[in-house]
Structure formats: structure tokens, C-alpha cells
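The next part holds the structures, each set out as C-alpha cells.
Just so it is clear, none of the values below were taken in a lab; they were calculated from the coordinates. Computed from a predicted model, the values in this text were never measured in an experiment.
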Structure 1
Amino acid sequence: MKNRDYFLKKLLFRSTHRGTKEMDLFLGGFLKENITTLKDDELKEFEQILNFSDKNINDWLVFNKKNDDIDAIALSKKLKLHVIK
């Protein structure tokens, strides 16, 4: 991936400055813990997840509400497992 460092910094900023502290902790914590092991395609999927609103992600993660759009992203399974542990 071209400009990987810039892309990682952008993802890290976006995942830790969401607007709600809970999402900062969930998403930012996931990325910080996995940033060195995620592959390029997974990083792009993480960026897709960041495009969802905090409410949609919160409903999906915390309240376990079905969201087919988020579930269609392969990385969402890893994210959900990270949050439950």
C-alpha cells in the first residue's frame, strides 16, 4: 500500500476522535491493539467501518442489533470479538 504510514495515522486519528468516548475506546482500542498485524485489505475494511455513524456502530456492537452492511465487512467479526473480550 502506498503511503501506509499516512494511512495508518489517518485511521488512528479517525478511530480515536469519533464524537463519543465509547466509540473512541472501542474502535481506537481495536486499532491500537491490532495495527501491526492487520493486512492492507483489513485496514481498508476498517476504514469502511469508520464511515458508519457512531449510533449504527454502537447499536451493532453494544446492543447486538443486526446491521447487514456492517456484517458484510469481513473485519467486523474481528472487531466484535475484540469488544466482547
Structure 2
Amino acid sequence: MKSDQITGLFFYSERLDTTLLMSSEEFIRESVQNKNGKNAGLRSIWFNGKRTDRKTGEKSEYIKERYQQYVIQDFSRLASSQT
């Protein structure tokens, strides 16, 4: 692999029926590093949030606004970054 190519990380949320694509650098920037526990030193990221409808009291999941830029419908973003 050439050093100027971007390595893409794909995430699929079945509950949100959404695919997200991030470069390795974006993942490092957006994720948190676990400080303790069995996954210490590994990275975690939470794309979803939960909100409660005030009228019905029903909870629904949504994609956090700061991650909307990574939502993809096709893989053209990956293809355009590798040319």
C-alpha cells in the first residue's frame, strides 16, 4: 500500500441501518482511548445517542450530529481518496 493512500474504516450500525466510513486519522481524532479495564489502551467510539420523546416517553436512537459527515450511501468517498 502506498503511504499516500487513505485506509478506510467501515462501521455498520444495524439498529440505525447506517454505514459510516472514516479514515484511520479521523478515527483516532474522534475516538477515545480506554484508560483502564480489560480494554485499556484500545479505542472506543459511540456514533449513536438516545433521545426521549417528551409526549410519548418513547426512546429513539439517532446518529450524533458530529458523525453525520461520515455517513455514506456508497463508497465513492473511499474511491476518490485513493486516486
Value 20, 14, 12, calculated as semi-axes √(5λ) of the Cα gyration tensor in Å, assigned to which of 1, 2: 1
With helix-only ellipticity at 222 nm (-39500 (n - 2.57) for each DSSP H run of 4 or more, over all residues; to 500) derived as -3500, matching label from 1, 2: 2
